[in-house]
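Each in structure tokens, the structures are laid out below.
Any read-out appearing in this document is the output of simple, stated calculations on the displayed coordinates, not a laboratory observation. Since this is a predicted model, take the numbers as computed values, not measurements. Cβ atoms are built from the backbone, for glycine too; each structure is taken alone.
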Structure P
Amino acid sequence: MQRNSVSTKVSSLLPRAAALLLLGMLVLTCGKETSYTETDMATAWAKMSLRVTKGTPGNSPTYASRCFGYLGVTMYESIVNGYPDRRSLAGQLSGLSHLPGPEAGADYAWPLALNAGQAAILRSLYNHTSDANKASIDSLEAEIEGYVRATVDDGTAERSIAYGRQVASMIFEWSKSDGGHRAYLRNFNKEMVHPDRPGGWKPPLYAQSFSHHPLHPEWGTNRPFLPANYRMEPPTCIPYDTVPGSPYHEQFMEVYRTDRQLTQAQKEAALWWGDDPDETFTPPGHSYYLATLLLEQKHLPLIDCAETYARTGMAVADAFINCWKWKFSFFTERPNTFIPQFIDPEWESFWPDPPFPAFPSGHAIQAAAAATVLADLHGDEHVIVDRAHEGRRRDEVREVDFVIRKFSRLSDIATETADSRLYGGIHTPQDNDAGLERGTEIGRNVNALQWTKG
């Protein structure tokens, strides 16, 4: 089947001329010449999703990860029935028994279905975003729709748009029962009773957040996208011990020793991967952004782009569910409480503490999950130049600039993301190691879904 198809019958091929027309023509939209390849359509919606994530106050890495999961699944499901060799995720994901199918024998312009589906699901997930962001969503939808409509008849266009919106509507209804619906209204739990145990997490004095209450402590009870990811065994945490030389004490000594000799490069990494939700598109958004950089290099058919976003979105979403389940089960302290009490009373971390327990690292687990799915699809070796924070104002408090990152392997990105939290002084090595290990397992579970028929 022609993967670059615009309009096809469910059981037939698109004439080559129509496909070439879509990829080559230019249309005047909103007074500007705009050209879209299939990759452009997918990445344009990913960039819009990142923009809305970054520009919506009160966002959190937990809620953002969930949104990327549903955005990716919607992108994939809005077009999967146009590709006979591909399999829907309905019946494979938790609680998603079925989705609507296209009308048999009818023509569909699958880019229009994707376009309408992405606009609809993004509006629904971020209904609380600004009017300006909503207008941007409307504008992108109209621009891509205008481009594709020039290649198909009105009946095909309307049918395709309606189908994309129907898929998005059903996926949004499914999302409402996962435990995270409208979670931005209840970010911090003021009523939670903290377990009183040696080595237990305490609200940070040197904090990243204005709140000293924990962020979404119930997040680990949310429904995961994959049943396999909720059946995972928890990682093993080193038992509490304050005796110098003990395995637990050595974890914090490693943080202390690293902090005492931080290089400029390590400080830059700590700053780059902070991804403060008040200022950026959050850590899971960073992974969605990296998937976008990869796709822009490869110029792939629409279905391959959609699968990439579906895998990445579900990987980071389930990574945060599992991570939060384990964080609030182990409820472990961070270096900012242990080191001043048992190693150096004057010490404080290079980076401020986030408002939740330490073990395992959320940065590490989501980065490893994303790297695992992206490497499975596209291979591990890629030159990636990460410009996510290029141009941001220098951090005058820490005397560090935002310096773009360059990598030759996706796995190296996950490793540096994890290491950056050690450099920041907010995670011990075991937090990062457990996150990388379990994130890889989550990514492999996503890869193991039946994406193709036969």
Structure Q
Amino acid sequence: MSAVSRAADEAEPACRAIEVRIEPTWDQWADALSKHMSDSARDELGIPNDRPVLFSGHQPVIFHNGILAKLIAQHEAAKRTGAHRVWIIADQDHVELEHLRVPTGHAGSLSSRTIQVLASDSIPAGVPSASLPAMPTEAVDDDRLEAIVEYLLGYTHESTLARQFANATIGLACERLDIEPPQIIYASALFTSDTLWAIVQRMLDDPRACVERYNEAVGGHPQARVRPLMIEDGRVELPMWGLRDGRARVAIDTDNIDTFQRHELAPRGLFMSLLVRAHLGELFIHGTGGWAYDRITQDWAKAWLGMELSPMALATATQHLELGWDPDEAVGVNEASWRLHHARHTPGMLGDESAQRQKDELVSDIEQAKASGTNPDAPYQQLQSLLERYRGEHRQQLDALRDRVDQARAMQKQIALANDRTWPFVLFSEQQLGDLRRAVVGAMH
């Protein structure tokens, strides 16, 4: 079951609704967080070992409000249950951090532009943020980005770019939401835990069995679109990355793993989730992507390790920037084109009932002629003449419909921009973020 909440800004009644999705029901969240199992991996990673732990996380990017919903839901659930919050940063991923896309203009003049946040070409192809140092930011000419730029500059002392962006983004988000930040840990540091490293050792004892179970689980969930790992000529691709400073990440397999030190290895996404849900937390809050693909992780863990993982939950939201108009009220290209086409052939659409009756009679004559095997050319020519005359008499109305098609085509980009749910949270007002928080909390019932 799911809970869906819609809220609007009371001060601005024209604003669009916020859609929130929470799964499963709150009772099931609460039940998961009523349990606690002590685990040595928590001690090894500095996570409290005396209470339930509630996990969520994301890549170290300036994220959109769908991700912000996870942060809000995590805070609310922990407040209700006393659970400890941990946010895991997937810093083993290569992500776009140099630029930030923002909307410009208003209403029918909407467009977007890309603002340089870091120096151009500062992130080499394929290099994850865990393998790069913190960096100074570029000067930006958009007031909406001043706060995040200041936060990023405040964390240039961090050891990696991932830590800089994670601390800045989470710090600013929590400040604007008026909540305490969660504990932050990093995927690249998980193997500092001996308990978690023991699972890698188990994988290496029989890599083929591990990956065969992985691929079987992937095959059971094709909708998640996860690629199976390769098994070829005795070489087995493993669900890990090799990370080295300043270099592109390397896919780890049984042929190259011995060339990497333990501290240079990091789990891929599904393996990261398995480790967290097996040892570190009582509940993991996903967005829509993880909610789909982590079912693979559950099946894999059960088949490979004989282990039931801790439960997962879903929290996400769609909140639109107020960009001057509601795309739901705009005429789409398909509808406008349909109206023009049918108005050209259907006089009744423009109120010409006389021409419509004549057309219907001529169409009937054509069909009868065809059915009887006689030549339908005469009524067909009369029909064409009727439509030509009708179009001339109603040229102004048809031209207006044609203009509407042109306008609809011109507005396609604006519609996409106004419907975009992935604008970074830093672009939203305090009022809008407050509305989002209330909507998410309201959906957790």
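P, Q: which one has distance in nm of label points 7 Å out along Cα→Cβ at positions 232 and 360, as calculated, at 0.5? Of the structures listed, the value fits P. Using mean count of other Cβ atoms within 10 Å over residues 224-231 for the comparison, can you identify which of P, Q gives the largest number? Structure P gives the largest value of mean count of other Cβ atoms within 10 Å over residues 224-231 among P, Q. Where does the value 74, 42, 40 come from, among P, Q, when Cα extents along the principal axes in Å is the thing being computed? Only one of P, Q returns 74, 42, 40 for Cα extents along the principal axes in Å, namely P. Hey, helix-only ellipticity at 222 nm (-39500 (n - 2.57) for each DSSP H run of 4 or more, over all residues; to 500) derived from one of P, Q reads -13500; which structure? Source structure for this number: Q.
Work out FRET efficiency 1/(1 + (r/R0)^6) of positions 152 and 376 (r between Cβ atoms, R0 = 35 Å, to 0.05) for each of structures P, Q, then name the structure with the largest result. Comparing P, Q, the top value of FRET efficiency 1/(1 + (r/R0)^6) of positions 152 and 376 (r between Cβ atoms, R0 = 35 Å, to 0.05) belongs to P.
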